[in-house]
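**Student:** For reference, the structures are reproduced in the following blocks.
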Structure P
Amino acid sequence: MIPNAAVHDVAALADALRTHGACRLPDFPDADTTRALRDDLDRLLSEGALAPASVGRGASHGPRADIRGDSTLWLDNPRTGPAAAAFLAALDTLRIELNRRLFLGADEVEAHYAAYPPGTRYARHRDRFKDDDARVLSLVTYLNPDWIDTDGGALRLALDEGEIDIVPRTGSIVFLSECEHEVLPATRERRSIAAWMRRRPR
């Protein structure tokens, strides 16, 4: 079972990551921030600002709808609103605190909005590439407050204690970037933010 922690209780969060490899942050971001991020993403979707996501690196980099069906837009894109900038700043504060506890060496945060149309998925993968260990922690924030379990779209984490499905309702989940995971298909559009705490590649 993945433990819960409050975002201000960094000691509990760090301990959960050390022990389980993952931790839920059910109240991060708060309700007002979640609403502002959701409104920002709604606007961007209505403007056609998101683009189909790609997979792979180098020559193999490109869209693969059979592997990954979401559309994305980076939060530092000029088209995003103030809520995105504020959330990036909050993630950076969390990065600094987790560095102190876990000695991650993470020196930056990157994040993007993601929207999955009904029936799409993201096949099992790791966020840390075989030839690039820059990503050390992954965080997913959900923007679907009225989601019910039967809507599907769970994030499935493959942890040492077994597979765990996270319903994409609200709040966030933090996990080690080396952890295998997948996004299961949903019956309705699934909206989220995916973020990574990164160090300089070794």
Structure Q
Amino acid sequence: MFAVLKTGGKQYKVQSGDVLRIEKLAADAGETVQFNDVLMVGGDNTVIGAPFVDGAAVQAEVLDLIKDEKKITFVKRRRKHSSQRTRGHRQQLTVVRITDILTAGADATGVKAALGARSVAAPATASAAPAAAATAGADDLKKLSGVGPALEKKLLEAGITTFAQIAAWTEADIAEMDEKLSFKGRIQREGWVEQAKELAN
């Protein structure tokens, strides 16, 4: 029996006992994971999904977390005063051994689903919730000279939401924000504190 599964944007034809190197999963070595995106199950009775086969799954044991060989990218612009850039990248991979192919009952196994490392976005959404809550009662910081949407987002992420906060900045606060937000001298140059005092009233 074989199955065709989809993970990390790629499709793999697998049989029990096969060892695969796939894109990194959110799982540690020794864990058992289950691939629920099965496109086809073949054998005595071949079933083709539309797009996935209902109730089918492939279970695998995570053997190791590794890095692929380094890939080098080189870019050169062949003009006078041109530039060139060399970058290396090592893709993170998970090595798994296929242990079982299920044709039905995948929902009731209780085995952890095989999710890509990027798919696990729970912490990101959790941190986004307080940020959204913070912007609910915030002033429109874009009224300050030189503040656009990108800079406003940086200020909100730094916890600056109102004109009153900016109006109360000391020299030390200004130096700290210059350093934190990487725009040296702009606060004093644009006169944010004076503007904020007027806008806060």
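**Student:** Distance in nm of label points 7 Å out along Cα→Cβ at positions 79 and 143 was computed and gave 4.4; which structure, P, Q, did it come from?
**Tutor:** Going through each structure in turn, the value belongs to Q.
**Student:** Which structure, out of P, Q, was FRET efficiency 1/(1 + (r/R0)^6) of positions 23 and 191 (r between Cβ atoms, R0 = 25 Å, to 0.05) derived from, given a value of 0.70?
**Tutor:** Only one of P, Q returns 0.70 for FRET efficiency 1/(1 + (r/R0)^6) of positions 23 and 191 (r between Cβ atoms, R0 = 25 Å, to 0.05), namely P.
**Student:** Moving on. Identify which of structures P, Q gives the largest calculated value of FRET efficiency 1/(1 + (r/R0)^6) of positions 47 and 175 (r between Cβ atoms, R0 = 25 Å, to 0.05).
**Tutor:** Comparing P, Q by FRET efficiency 1/(1 + (r/R0)^6) of positions 47 and 175 (r between Cβ atoms, R0 = 25 Å, to 0.05), the maximum is at P.
**Student:** Distance in nm of label points 7 Å out along Cα→Cβ at positions 55 and 111 was computed and gave 2.5; which structure, P, Q, did it come from? All intermediate terms of the calculation are to be shown ahead of the outcome.
**Tutor:** On the way: P: 2.5; Q: 1.7.
Structure of origin is P.
**Student:** Also, I was wondering about something else. Can you rank P, Q by distance in nm of label points 7 Å out along Cα→Cβ at positions 31 and 103 and just name the one with the largest value?
**Tutor:** Biggest value here belongs to P.
**Student:** When relative contact order in percent (Cα under 8 Å, 6 or more apart) is computed for each of P, Q, which one produces 19?
**Tutor:** That value comes from structure Q.
**Student:** With mean count of other Cβ atoms within 10 Å over residues 87-94 coming out at 13.5, pick the structure among P, Q it was computed from.
**Tutor:** Q
**Student:** Assign the value -0.65, -0.83, -0.90, -1.02, calculated as log10 I(q)/I(0) by the Debye sum over Cα atoms at q = 0.09, 0.13, 0.15, 0.17 Å⁻¹, to the correct structure from P, Q.
**Tutor:** Q
Where a number appears in this text, it was derived from the coordinates with a stated rule and is not lab data. Every value quoted in this text rests on a predicted model; they were computed, and no experiment measured them. Cβ atoms are built from the backbone, for glycine too; each structure is taken alone.
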